[in-house]
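These are the structures in question, set out in turn.
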Structure I
Amino acid sequence: MKGDIGVIGLAVMGQNLILNMNDHGFKVVAYNRTVAKVDEFLNGAAKGSNIVGATSLQNLVDQLESPRKVMLMVRAGEVVDQFIDSLVPLLDEGDIIIDGGNTNYPDTNRRVAALREKGIRFVGAGVSGGEEGARFGPSIMPGGDPEAWPHVKPIFQAIAAKTDKGEACCDWVGSEGAGHFVKMVHNGIEYGDMQLISEAYHFMKEGLGISHDEMQSIFTDWNKTELDSYLVEITADILGYRDQEGEPLVEKILDAAGQKGTGKWTGINALEHGIPLTLITDSVFARCLSSLKEQRVEAEALFDNAIQPVDGEKSEWVDALRQALLASKIISYAQGFMLIRQASEENDWSLNYGNVALMWRGGCIIRSAFLGNIRDAFETNPDLAFLGLDPYFKAILEQCLPAWRKVVAKSFEVGLPMPCMSSALTFLNGYTTARLPANMLQAQRDYFGAHTYERTDKPRGEFFHTNWTGKGGDISSTTYDV
């Protein structure tokens, strides 16, 4: 009996996906460029299973049922291209290559087009959930050549996480690089979520002087509210973890955050598409700022900067902080869906935003209770431009707004950095303000560069230029929209 799918790459994610597939009755052929790792896997974690190994790419291909399905779980970039180049001569027309890594979606666009010309179907599948998700049920976001979907659907939907109603957290996203684009935005929201939770922890620890045991209890309680989510849950676990000396391990971790680039890609794409992804972009910059550890130590001493204690009843501040975190979290998801909508329209992907929310409902890092409400919002109104305009989320934002403003204002007052909660609030203030001071900005642009402006008393699309000083001319610069 030949294999249902081949998987290349036996790092943590690759091994766990293979074991997951095996658990669901699929015969998997495993291969790694370092062949010794195949034997190690077969004699270790895969021992006693139906998983078989391959000694070469040709051997891998020979052991697969037609149409052959080969999934790459390798480092994004050149390594993927190298394996594709090596596989293509061994495959037949109609065979399928799947990239399950964190690939930048333009690379997937390119590969789908190039391989279609050679008769090979290519799928770019975002996979989220980390080690545990890969093993027991990840969120999978496949896109690429739609002809490949019927062949990979039974495997992907079987191994994916399931909602409480039994729905698979995996569905076809769209053509070209749509799957990897959605995964990129997922990771951007993940950056924002993590930073928001870190800011809440910082406010409690430095502003309110709350102990780690108390903070663990608070995050545990929050996880029973609308904040119910994977990241809030693991934050409680982290706060409760003690090292060998019985001290909170989190306080011995260097405050310099790493990153692998997906959050940065999200910010870059937001700028290219003209979408104000302020919270997510600020979360990337927060990591950049954290990396300047030595400079920050020196600057704190020079500025004699000390965070002042927050006065008032702690329980009231904790509840205000909960509301600020919830509202900011909604803005993070709302901005992410704004970017997904813009990309879908520009690329003719025709994405189903409710389905995207469903795929994130389980298995992935940003899974949270209100993703079900997000799906409901888009099912009610597929043309919803901003999540905060949906009645459910509008009510939450309005209810949380006073506490949210109170927390952000107090953080400024006591010197507590809160880049993402304040960015989220500023975004909502701007989005719900009918007239912004951009009229002054446009006047400035026209003054020094003859860039023109529109008028409130004239139809949109008519542009005007003023000779502000009497020394300029009547010739205007070209106009463009970002």
Structure II
Amino acid sequence: MGAAIGGVGLAHWHEQGDQGLVADIPSGPIAVLGGTGALGAALAARLNAAGCEVWIGSRDLDKARAAAMQHGPAVRGASLAEAAASCDIIFLTVPYAAHADTLSQIREAAQGKIVVDTTVPLRPPKVGRVQLPAAGCAALEAAEILGKAVRVVSALQNIGAEKLGSGKAVDADVLVTGDDGEAVELVRSLLGRLGLSSWHAGPLANAAAAEALTSVLIQINRRYKIDQAGVRITGRAKDAPAPPRSLSVTAVPGLPMFKEGDDLGSAITQALVDCGLTLQDGDVVVIAQKAVSKVEGRTVPLSTVAPSDTALAAAAKAEKDPAVVELVLRESQELMRVVPGVIISRHRTGHVLANSGIDASNVDSRETPTVLLWPSDPDLSARALRAGLEAKSGVRLAVIISDSLGRAWRMGTVGAAIGVAGLQALRDRRGESDLFGRELQATVIGVADEIAAAASLVIGEGAEGTPVAVVRGAAYDPDPADGGIGALLRPLERDLFR
């Protein structure tokens, strides 16, 4: 299906999934009007890197030529009209205040060509507020000024200059609109050559949505301190196979050595921003118990502990420091086993573990021997952290506070949940069917422990210094009521070993 659009030859078109027809990539020169500005310069650089011949157009010829020299010999500087006359595809990247005047200057030169309008009708200082013009959007205004012989396409409003100019992959989609389907697909092919993912979003009037969305993204950037937020189109073709299940576990770097009174939630949020990780709906933030205990002031210098007679007797049997054993007693419902080197207790929260969770690793004991206790209420701590992280990120999350626990009849410790918020600790699959249609009778999954164990692989136990991990893709049941960890704890009457 050969065609020519404004002098640009198209050898053929081909199918690409359900996103429509995609044209061969054009080979002629491309004009970037406003190429001395941030967005225009970034676009010119990306076009140049992709092997395109580029003309930078500006009101100021000297500035245009100086800007072109920054890109190399394949880029030329010219006036607005000369650049438009020399190219069959024209990108308009000027501020909205210069939009109408620029279009008037190139109207004659643009006849029969494609003009890609990237303009957003921002009116400083209220750039975070949607202010669409009377025509409906800037792209429709461009079409009115240029006339019917010009094929106006709208694109790139939601890709920031810094992101575009980085030369790296852009984690965002471009919404492309226009009334001429062939022109839209040719522009999309060119964007693909630049490494940008795009979607045909309908007629030119729909550019109003992309233009308005820019102000929304500006607000999100400001509120959540995001570096150039973008948009992604999700979903899949109806006849496409389901994507493979995947799980990612990412340690959050750059966190400080926490101390009593620190704002743990704010520190996590800032560290996420610093490492470029954006939280998503359904993510689980797993936080090592030690970080929570430290900010809650659960450190205890052993010199401040007076052992009781019971602690002295148990300490002698376990061959442990009587002050530590005293703290074990205070933190437990009962001591279940006391043998040389080992005390197994039922913690006051119901967990069965060694030494009531009391630990001295990664605790500063340079001045005096010091140990760390579990948070007073791990579930309450998880709920508070979840509320803070959700308020800052604007997404639905779950939070797990984890520690490394031993297991009956198994060697070694494994990450386990000691406090949860936002997810049901157990995932009850009884009543579902297996591959052969048989009803599951006893499948109840300790999903909170599974997620905590996965996170422990990147949180570490030694000098890693990464007490927080983000787990993405885990299957769990949300728990708006925040029932906590209790469902994971086996009731005393169902203790099979007593």
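We did not get these values from a lab; they are worked out from the coordinates using the rules stated. Nothing here was measured: the structure is a model prediction, and the numbers come from that model. Cβ atoms are built from the backbone, for glycine too; each structure is taken alone.
Between structures I, II, where is distance in nm of label points 7 Å out along Cα→Cβ at positions 275 and 411 highest? Walk me through the intermediate numbers first.
Values: I: 2.3; II: 3.2.
Of structures I, II, the maximum of distance in nm of label points 7 Å out along Cα→Cβ at positions 275 and 411 occurs in II.
I, II: which one has FRET efficiency 1/(1 + (r/R0)^6) of positions 155 and 355 (r between Cβ atoms, R0 = 30 Å, to 0.05), as calculated, at 0.00?
For FRET efficiency 1/(1 + (r/R0)^6) of positions 155 and 355 (r between Cβ atoms, R0 = 30 Å, to 0.05), the value 0.00 is produced by structure II.
Then there is this: I have -9000 for helix-only ellipticity at 222 nm (-39500 (n - 2.57) for each DSSP H run of 4 or more, over all residues; to 500), calculated from one of the structures I, II. Which structure is it?
II
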